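No value in this document is a laboratory result; all are computed from the given coordinates. Quantities reported herein were computed from a predicted structural model and do not represent experimental measurements. Cβ atoms are built from the backbone, for glycine too; each structure is taken alone.
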Structure 1
Amino acid sequence: MTSQSKISRRMSQSAVIQAIANLAPVSRASVAKVTGLSKQTVSEIVGNLEVEGWIREVGQTEGHIGRRAVVYEISPAAATVASVDLGGTKVRVALCDLRGKVLAEEIEPTAPAGGSDVVDQIARLVRRAAAAPGAGIGLLQTAVVGVPGVPDPKSGAILMAPNIVGIDRIDLAGSLREMLGVEVFVENDVNLAALGEHWLGNRGEGDDLVFISVGTGIGAGIVMGGTLLRGHSGAAGEIGYLPFGTDPFEPESLGTGALERAAATEAIIQGFEARSGHRLTVPAVFDAAAAGDQHAQETLDAVSRQIARAICAMVAIVDPSVVVIGGSIGAREELLARIRHFVSLCYPRPVTVERSHLGDHAALAGGASIALSHLHLTLFAEGQSGARIAVPPPAIEDFKAGAR
């Protein structure tokens, strides 16, 4: 087969699998009509995909005059992908089939020693999820790891991640590739959450979205025109370093950004302590505010004002159709109401601010979408330059079917 013939075959195969993935259940004739390929070419490709187990028959067309046609869909059990959400306090691993349904999920506190211990932990949890009943331990093809920092493409180290010690001194993706024996990709966790909300969040027709996560830290993921905005060094969305909230020229702001110092976990704990003389956990501060404690309410107001400033800065620059708030703190309704109020006071146009639809599964959903896209490209486009296969999202209920 000539080089040109191979390229043509790859293009045809990727077009066929894209049509089946998006239109299933679908007949060969319908695939030929959608792709513009000949019926003979489609029949040959579909036959090969069926023999190899990547697609399967799921019935016949109904309601047509004459001979009924067999219809096909992607075979969900043909392979699996792993999505990992590595946080400063927890590691979550979801194993998904080819349709994005979660088959198994594992959760553990993050290994406190960090570094190589975290690598070992992730590998162990992925293997455990893959060994779950119905998962198929030999079917794992790809893994995507969301990290609370910026992956360095040269060294594989994770930069700007102060909550996990030693992760800036190891090649995370390379180490996991060796341990798991599959392709591994690493992405910022908030970027993954933004992709997850865009993929599964039912946001209507809008392809422009900003996801802001507020928890131990604060960060943003930006999706423009359906594509994740990473920036020159991959640090787009590191809004914790926006130069307000606290003094950005203080040495502390080089480690933990000026905004993050005023708008995340420690800001709530320290803000309440400064006002009341008592030190409480973040949930306890929220409880106190709900009970009418003035110091707690003032603390949450102060944090909400800073988050609102960050939202307005993002809206002024990228003008998204919606700003989604998530994270362990950001998803609290009490905070969301305050944020909406302060945004309305400091921006001249209406800004749509919504709560995350996926909660703590947003990054896992984003990781699954990337893993499935990479897998489809590897299997069906075979490295074809410029090829893209958009994996249709499952329903949120299907995605979470095997989740904890």
Structure 2
Amino acid sequence: MGLDRAASIEDLRRRARRRIPRFAFDLVDGGAENERNLRRNSAALEEVELTPRYMVDVSALDTRATLFGHTYDAPFGMAPIGMLNAFWPGADETLARLCKRHNLPYVASSAASTTLESLAEAADGNGWFQLYVSSDPGVTEGLIRRAEAAGYTTLIVTADVPAAGKRDRDIRNQLAVPFRMTPGVMAGLMANPRWSLESLIHGKPNIANYAGLLQSATSYAEVQKTLITPGFTWQDLEKLRARWKGRLLVKGILHPQDARKCLEIGCDGLVVSNHGGRQVAFGPPTIEALPAIAAAVGSRMAIIMDSGVRRGADMLRAKALGADFTLAGRAFAYGVGAGGMAGAERAFEILHLELIRALGQLGVPTFEAVGPSALCDRHPRPD
């Protein structure tokens, strides 16, 4: 299937799967344990029904959304994904450039395969930086200083990794960072020559922001131990709020009391997220956690939602339930895996055109006018 025949993000996923070795594809595509949360994120979004209204002039539709004083051309951006260059070589910078081209926010991951400085340059003013608070305070402070020097003004602290998620696919694939030449890896390289050639050109993927620190690591699980700390507390968040002078968001919030605490500390926004189903196997789908959080803090801080966004209508569902903005991770990853920059463009085009179509079908001319009144009566509304 050519990219022009890809009708959905799922079509791009299937194309990417044919082009990428299994061990690399599973690194991004997989979720925690039996992947219940990964499946439920999208399924729960599909269960949110909106009621169309007709005889409304929708001849001119506006998908723009304003967040922190910046008006983006669409109400979605790129969520942070670690080690994305292992999925498709050069994916980090490709997607950062894509977001700049279409005026979307690009969230650079601490665990990216490309340095935060290079990603700031590629995103060119549209970059945000996602921080894993390390078990080593010196590592955390070093990343913050580098982010400041690179010009990032929005910091997203990921809170939902007090322990590394158990990802069964990675265990079965014996995933190591950098990759070891196991029989499975060698078979994958031979079966996917284009991926192998691109990887040879771009170099072996690693976690670039921790270069030198992780050379002794023998598994991806061991790498994760350096990226996170089980001792990160509300007091630590207060210190981080005082330390960072720009906008501070907290990612991974699922409980309204945690949302209220972030507001009390002075955070500027939340990313309601379950890490795309990659961390906790037993938690709620993100869209189901959203209304209570929006009711608790929605009018006083920005609310962004991620996890499971695969359709343009998903952005309307999230907006109706209280989110100001959404982030998509895998959707863009599947695009770049399906065809490099052309595939990334196709992923953006699919989501954006679906969003435009859904706005027209809903009978709401502008994205920012979508609210709880769009929900079917059977859905609880954020109060």
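Compute relative contact order in percent (Cα under 8 Å, 6 or more apart) for each of 1, 2 and report the one that scores greatest.
Largest calculated value belongs to 2.
One of 1, 2 was used to compute FRET efficiency 1/(1 + (r/R0)^6) of positions 197 and 317 (r between Cβ atoms, R0 = 35 Å, to 0.05), and the answer was 0.95. Which one was it?
Working through the options, I get structure 1.
If Rg/Rh (Cα atoms, Kirkwood Rh), for residues 61-148 alone comes out at 1.01 when worked out from the coordinates, which of 1, 2 was used?
Label of the source structure: 2.
Given a value of 17.7 for mean projected area of the Cα convex hull in nm², point me to the structure among 1, 2 it was derived from.
2
Out of 1, 2, which structure matches 8.7 when distance in nm of label points 7 Å out along Cα→Cβ at positions 5 and 277 is calculated?
1
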